[in-house]
Structure I
């Protein structure tokens, strides 16, 4: 596939670390190919949202050679025509390691922030917001009202045999009134579409509808990603689109996938079709968010 060819510029290859800042390392991957596959209209997206990135190993030097290391948080809109390929982002950020900026740590970080925002915004053809989180920053808790979907399921009655994304397993029943559902699944697994390496994450789903999706069928559906080969952002959009197609068009839907860190970077895509506060702290690049679900 065309997208895979673009994304594989560095994947699976030995790449020597750049001795100095190098924006040419960045690789932009078009979103359009996967969206066409799942009938997502690029000109009329059924959702809003952002892609949030945390780079835990960003480091650079001051002019005097003093190391400065911080957590870098990035955000850009899902309306952007491109995503950044994760290994290229890692290589690009690593190119700052031996580069020198500013007379002190604060100046160094401010200069790096501006450079990163400019480079990524140009490459992805969108506005990219960046911020460095202080090492002593307190984490803001999110998703406290979401309940692990396995709490609704009797495992003894559950048998899963399909591990390719399969919306046909989803079953619904109709209620007289709309009901809110706050669910999370902590065993989401998909695989990189290029390297085929596994990616693990927690997915948070809210929907308000007269239709109720049977939790057992939802576990089966989310488990069916286990042998699926897609980028994190694509998986989040696929889950949203399946809900969007299954429920009524005016129903509220929210999907957020928090993938675990790999190579010092994690990706947290968020998609929704109504204004909400579920992920405000996650979407705020000045805050370091973590999640806590109901026990």
Structure II
């Protein structure tokens, strides 16, 4: 299949139409980025790469990092993780407090903010230097030592993180946070600040696409059973209360971030990353969602 031709065609089609939405102004640092940037990069399981636009420009991956955190924690503690966080779609905003009350402090899934905080708490308990070890984990699976945190974005996140602070303390009140909330929150804001390009993202996520769930250097990240479950949670929960819409229109496991990035995975075929900062009303990239819908339609590559 001529992926480059298809990517080029869809890219030009979308560039010629209105880009509806707004950047994530709730986070001051993200509000400063150029809203017109648009990049796409695809990596196949046999190591072919295709890109267009700003595919090499780094951006804040935000909630996409939750997949890396879940993978690392799952690798460390195995199925014990599911005693503290559920695997059900939320049908609610990613920062919902209401569901914690309803579910007695157990987050509905690891991609809601509360669920990601529980995952961060697990990593803090398991790792001697969680901030450094998490970054090393991403660098290892991406085969790229140039990936890093953004101190400016982490500081910006913390400056307006009142609801996340409330969520973490609420989890602590239910006994579902073992460490001090301030420590969990500092780690949480750091993992959100990771900056990567579309190329780096599509390369890094290959471990969830390869049929043996290994990196391109043959390092197994998760077992087959674990990778299947991570992909399943991405399919059902990766876009919060727009997850059903993404499954309906795109038909791939994926994860979005309010920085405008989306990663999508076709097991046994490819990973594709799209970045466009303007978000729809659900907090997902408007152009990214549209691009991936057209891409899976034209390539006939949905998992369904």
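Quick one: volume of the Cα convex hull per residue in Å³ came out at 132 when computed from one of I, II, so which one is it? Comparing all candidates, it corresponds to I. Figure out for me which of the structures I, II the number 3.5 belongs to, where distance in nm of label points 7 Å out along Cα→Cβ at positions 160 and 176 was derived from the coordinates. Computing distance in nm of label points 7 Å out along Cα→Cβ at positions 160 and 176 on every structure in I, II gives 3.5 only for I. Taking distance in nm of label points 7 Å out along Cα→Cβ at positions 104 and 136 as the measure, the highest value among I, II is held by II.
Could you tell me which structure in I, II was used to calculate FRET efficiency 1/(1 + (r/R0)^6) of positions 64 and 152 (r between Cβ atoms, R0 = 25 Å, to 0.05) as 0.85? Value 0.85 for FRET efficiency 1/(1 + (r/R0)^6) of positions 64 and 152 (r between Cβ atoms, R0 = 25 Å, to 0.05) corresponds to II out of I, II. Thinking of I, II, which structure, once relative contact order in percent (Cα under 8 Å, 6 or more apart) is computed, gives back 22? Source structure for this number: I. Which structure, out of I, II, was helix-only ellipticity at 222 nm (-39500 (n - 2.57) for each DSSP H run of 4 or more, over all residues; to 500) derived from, given a value of -13500? Structure II accounts for this read-out.
Where a number appears in this text, it was derived from the coordinates with a stated rule and is not lab data. Predicted, not measured: the structure shown is a model, and the values here were computed from it. Cβ atoms are built from the backbone, for glycine too; each structure is taken alone.
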